Structure formats: structure tokens, C-alpha cells
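Each reported figure results from applying straightforward, stated rules to the coordinates on display, with no laboratory input. Small disclaimer: the values here were computed from a predicted structure and weren't measured. Cβ atoms are built from the backbone, for glycine too; each structure is taken alone.
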Structure P
């Protein structure tokens, strides 16, 4: 009888443990369409990818063609694409955002028109982030949380009729995060239940402070929309593929700690997108690639592969 009870208890443990290993889902963030032909990427059988789209993508033909090429490949490989609108190209130069007319934040009318154009071309997209890294100086929303909330308000009106999910603030873990988030929430309509965080600082400095604060501040789900071990970021992090692998391992440990709602928290981590797939040349200022520019795996790739098996 005792042996039978022990066996039953063991089976119940396995049944209860199985869902825990599949609570969050994993994808990557990548701008290069070559990712879809990468044997290493194909071997992972991932189903999710994050793609940045300039809000005015339709302005120039080369840009339209570029977006169309990526989106077509994404659909043909069965990807659930998190489309994130972002600033016009070339507006952030040498650490400063241009104040020229072409680089100003679009009006809500222009933003709505741009979204409708994109939606008409890609009606199969079901997840959107209204604006990328809203609290960073590389974006025209840097000092305007009201503007960022306004873009979210535009997209949320389409959510029900289009059967799509819209992310509210997609924010970076920097010192202005909480102040920006407070102002954003005052202006965001409805009750947003999906939020985004780029927690590079926490992951690469081996801390959890900003991730924890975000989880305590926002209700619903938190997606780590841009995260991962940094290979190089001048001048803060010297080039080190080994350190990037170690930090990638720490990332998954962090996520496993917060993929269920904990006491005192208002949300939980349900998805993460590691950025990026392809690395850069050694001379580049920023590099967080899982593989080298030629597609050969780095140490971080092996860590990533081990940790995504039950989270596709």
C-alpha cells in the first residue's frame, strides 16, 4: 500500500510539473531575412519572431520591398510575428535624435494611416507593439509618454475587430523607466494587460531590480521583447562571447523565477524574444548575436538551444 501511494505521488508530481516547463514561450528578434534560411535557426523549430518596422515603411519603395520580403518569409515559415513600429531610419545619429521635420513623431492621423496600410498588406499579423523602446533617446517618444500612450490608444481600437493583441508600453530598463511608465499609464485608455520590457541591464549586470519593478507595476502579462547576453557594447562591455553565454544562461534562470504570478506582483513573464540571431563584425559598437555573422554558432547559441526545448 505504501509503495502504491509513493507511486501515485510520483505520478502526480510529474503531471503537475509538466505545465510548469511550458509556461513561457520563446522567440527571437531579428531584422535580417537570412535568418529563415539559417540551418541553426531551422533546427530549433521556433514559431515566434519580433520584427521592427519603421512607422513610415511605405514612404520609399526600397523600404516597402524590404519589409515585404521579411514578412513573406516569416509567413511562409509559419511565424507568429510581433510587429513593433519604430522611428524613421537615420533620425538617431551619434547619440542624438534629429529635430528635423522628417524625424518628428508622427501625428495620430499619420500613425493610423500607416498602420492601416500595413494591416491591409499583412492581415494575418496578430500581435503588435505600438512603439519601440519608448523611453530611450533614440526615439521621438523619449520625452513624451503621452505621445507613446496615444499610439497605443490608436491601435487598441482595432484589437477586438481585428482579433489582435496590442502591447502597451515597450520600455527599456533605465533610470527613467518608472517615471515614464507612471505617466504612460495615466494616458493609456482601457486597462492594458500586455506590456513589454527590454531588460538588458538586469540580464547583463546580473540583477533583477528593473524586471521586478515592472512586474509589480503593470497588470497581466509581461513580455521580454528584447533581451539577451551582450557580446559587446562599447564602452560598457568589452567583447566576450563567453560572458554573453553566461548571461544568456542567467536570463533563463530569471524568467523561470517570474513565469508565474508571485505575491506582491501584478503580472508574470509569458514570452521572451532574444535579440539578436546574427552577430556583428568585431568593430561594431553593439553585438548580441547568438551566431556569428556567417551563421556559425557561438557559445550563447548552445545555451539558448538547451533552454528553448520545451518553450517553442
Structure Q
């Protein structure tokens, strides 16, 4: 059983996160370790939310990727914050509106992909410019504070563990059930393994692909809504770091870029790893250039280790 666990590609993301945390603590004399883990859990939460959606898209097979995630976060956060106008009584309505925006973005993306026969990477990149333009026109760059209850929910901790992180762990577990135990999730995996064979087996390929892009957009909208509450309001640049991060957590977490093999547990290890790497390099006070270089080399090493284990299996 232990041997089977050691062969899991997602394990390496957790190993890497632990080693990076250990290296940081060694430099600081093992001071503030609990606070660093708490901060890592907080920021990793947002990576995981968008990572779940991106992972489902990746699992559909080669060429499937959602590059509209940052713009979707920005639009959903901007509209929700302006609509709620700091009123606690509007929190639920703001959330529903953000999710509806996510559904709309997912539909728009798939219209470009299926209707116009545009490759997903081009379709979602193109739609992101339209979505971001809508956010600029609607919000006009204004930063509206979130309702107090929403801000409290996204920042409150219990025994040093962020409540939001607990909620997203539950969300990830539920999505794991969806991926592995439902007809929809198994269809996503089947399409990623062989779209032609899935079609012959009676899988409604285009319907499943449509639902998957909608799911990714809805989760991006949810992340934008929650991140706006956490950061004190929405901004036009709030989603920028999540473009590459949403892809990195999926790949580092052990999901195959070839499709047909999603890994939900690895998203958490990868998200913690990404945050802890940045924290470690900042602690070491390296220059910006060296930080980028070191981050790239470390990520390559982790992906290589996970890929090597997958090949051995």
C-alpha cells in the first residue's frame, strides 16, 4: 500500500512544499512556521479554486485550456462588489450574480470553440479581452469595499486554520467525487483518453466539453468573488497572477497534460508549493531575476520528478 502511495504523481507536490517550508524555517531559525503555514493555506485556497476548473479542462485532452480565468475573476468580482455596495444583506445576491457571470462566460467561450471552430487556447484568450473590457467599462477602475461579513468570512481563522481553506477542502473533495464517481466525471476522463472512442461509446462529447468550460468559468467567478472579499475589494489586476498559476498547479499537481488523468489532491500540494517557494525566495532576499530563475528551476524539478514516477508506474 505504501508503495502504491509513493507512486502517485501528486505526492511530489506535497513533498516539494514540505521541503521548501523546511528550507525557509532553517533560514529563519524555525521561527514563525505556524504563521507561514496559515498564510500558505489562505493564499493556496484561491489557487485551488481556479485549479479545479482548469484541471477538468486539461483532463479533456490536448489543446484544452482556459485562458479566460483572470478576466472572469475580474468581471465577477467587479460586478459583485458594485452590486453589493458594502451591504451584508446583498452577499447572497452578489454571489449568485457572480456565478451567473461565470455561466455566461463559459457559454461564450464554448460558442467560440464549437460555433466558430476556434482552438480553445485562442478562443479563451480572445474572450478574455472582451471580458476584461466589460469589467473596465462596468467598474471604471473603482475599488469598492466588500460587505463586512464577506470580508470576515474570507479572513477568519479557527485554531490558526483559515475557515475559507476548510470550505475549499470540502469543495475539492466534492469535485473529486464528481470526477471519479459520476457519469459526467467519467465522461470527461474518457474524452481525454480518446475522444473518438468516447464518441463511439455513446458519450455526448460536445455536451461534456461545454459543461466543463462552464464549470471552469463558474469556479473562476467564485474565486473572483471570494478574492475581492479577502483583498478588500476588486481591482482590474486582481486576476493577473492566476493565469499561469491555474496552469502550474494543475501540472505540478500531477494532472497529465495529455488528458484523461485528473489529480485533485495534487492541486493542494502544488498550490502550497507555489506560495511557499515565493515566500522562501523573498526570505532569502534574492533579486527579482534570481527569484524568477530559481522558481522556474524548482518547478521544472518537481514536474520532472512527478513525470518520472508516472513513467515508472
Structure R
């Protein structure tokens, strides 16, 4: 246990220099770039992370399964925006590697000019914005055996580009994560995400949404997964505890649910934070679905597909 505590502070230490006050962050689509399965479980996925979608939640999870998996997902997000992602995991010369890509598109944003003589703000057409992140990940099983056995680790290098109208910004970031298999039924995870350079539009620059996650998984049986996670965004000063549950029927159909605390329920409604979903598996093919209610902003329906080979 002492070794775990030391490792925790060693990873979390760089975060402390940024936690001086609430601020504005760029590339906030990184906060929701998860697969449908993870979203259906309230985002509490970093300690489970046993599919190619681990590249978005905890790269250490890529070491927890073998073979190749290709996954992709899409959704019509809030206010008519569109989001999609692709994930891939495979063995290369005995090592685990992953590739991921997330994109968000918003179109039809109205452009306004200055007030005219009658005090009317004239319309000047519309414009759009695009965000994209490309991720390259590496994971290693039992990577700290000399310090602590049964602990996997993973790292992700991310290239992030954001465009608003004719202005663009670029950043590079890293994720680092571990999963400690405390027993046959219990995992503990620690992940630091989006540690990198600032994104600069014209003369303004903003940091990425630096995030620290601590998660836990308990497998009550071969069919039931119970997860919990504490999620702290340091620059935004946002804290999101969450929990999730997944139950499999005959390894072919899964029901999922979760809840994430920390949303503004007074304005968005009491149901905000709730997530529900299911998964269907036939041989080496799978389909996932997640539903998130967001009050007056609308409901989110996220779909995912994956193939193992």
C-alpha cells in the first residue's frame, strides 16, 4: 500500500502547479471523447477499460486483453453538433499498441456584424468549427513487477487541432495511466489526462482540460461489473464523482447504467448525469448504445460498433 501511495503522488505532482484557480480551457471535446460503453456507465470506466475504447479512458487497459479490436462510434451531440471516434488495439512484436481518433463538428454558427443606425445587429452568414485529436498509445502488462506485481501501465501521445472559422490552433498532450489488479475481482486505476501545451488562437491561448481520475472496479460475478470514479479537472476546478454498472446475460447482451455527479441540475434538470445503455455481442461483433438526457439542451444518443479479429 505504501508503494501505491508514493506512485500516486509521483504521477499527480505535475498537476499541483496548475491548480491555482478556475480558468478557461480549450479543446473541451476531450472531456466527452469516450466510447458508447463507457458513457453508458456514467464515464466510470478507467478501472474496467478492457476494450479498444481504453485509449480514451485509460491506456493501461489496452494491456488487459489480447488480439485485435477495431471500434468506431458516432452521435449527434448537443445543439446539432456531431461527434465520432475510431479506436484500434493490436499486438506488435509482443507489445500492445493502440490508435484513436476523435472529431467534433459544429456547423451553422451565425455570424453577426456591428449595430446599424437603427440598433439592429445584422447577420453576416454563418461559420463552423472543427476539433480533432489523434492518439497513439502504448501499454505494458505487469510493467512494475520489481515495485508492485499485477500492475499494468499505458501512455498516450495526442495531437490536437481545433479550427474556428478561419482560425486554428494546435497542441500536443500526453495521457498516463495504471491499473492495479488488487485481486481476482478488484481493480484500482489512476489516470492523468491532457497534460500538454496550450492552444493559441490569434493572440489568445488557453490550456487543455487537465484531468486526474481515480477509479475502482469490483466484479461481483462473471456477469456483473460495478465501477466508481473520481474525476477532477484542475484548471476548470470541476469535480465529477461517478459510478456505473454493467450486467451481462449469457455473454451476449449487456444492460448498463450510471450516474455522474457535478452537473448543474438546477438549470438542466434532475435527470442530468444519468446514463443508460446496452450492448449486444454476436461472435466477434458488437453493438453498443448509450442514452444521456440533458434537459432543455436535448438528449444524446450515442452508438458504437466493434469488431475483434
Identity of the structure behind -12500 (criterion: helix-only ellipticity at 222 nm (-39500 (n - 2.57) for each DSSP H run of 4 or more, over all residues; to 500), calculated), options P, Q, R
P
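Kindly point out which one of P, Q, R the value 73, 42, 41 was derived from, the read-out being Cα extents along the principal axes in Å. All intermediate terms of the calculation are to be shown ahead of the outcome.
Numbers: P: 78, 45, 39; Q: 57, 52, 36; R: 73, 42, 41.
It was calculated from structure R.
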Computing Rg/Rh (Cα atoms, Kirkwood Rh), for residues 41-136 alone for each of P, Q, R, the value 0.99 comes from structure P
Working back from 21.4 (mean count of other Cβ atoms within 10 Å over residues 153-160, computed), options P, Q, R, answer is structure R
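The value 1.48 for Cα Rg over 2.2 N^0.38 Å, for residues 81-216 alone was derived from one model only; which of P, Q, R is it? If you can, show how the numbers build up before the last one.
Details: P: 1.05; Q: 1.32; R: 1.48.
Computing Cα Rg over 2.2 N^0.38 Å, for residues 81-216 alone on every structure in P, Q, R gives 1.48 only for R.
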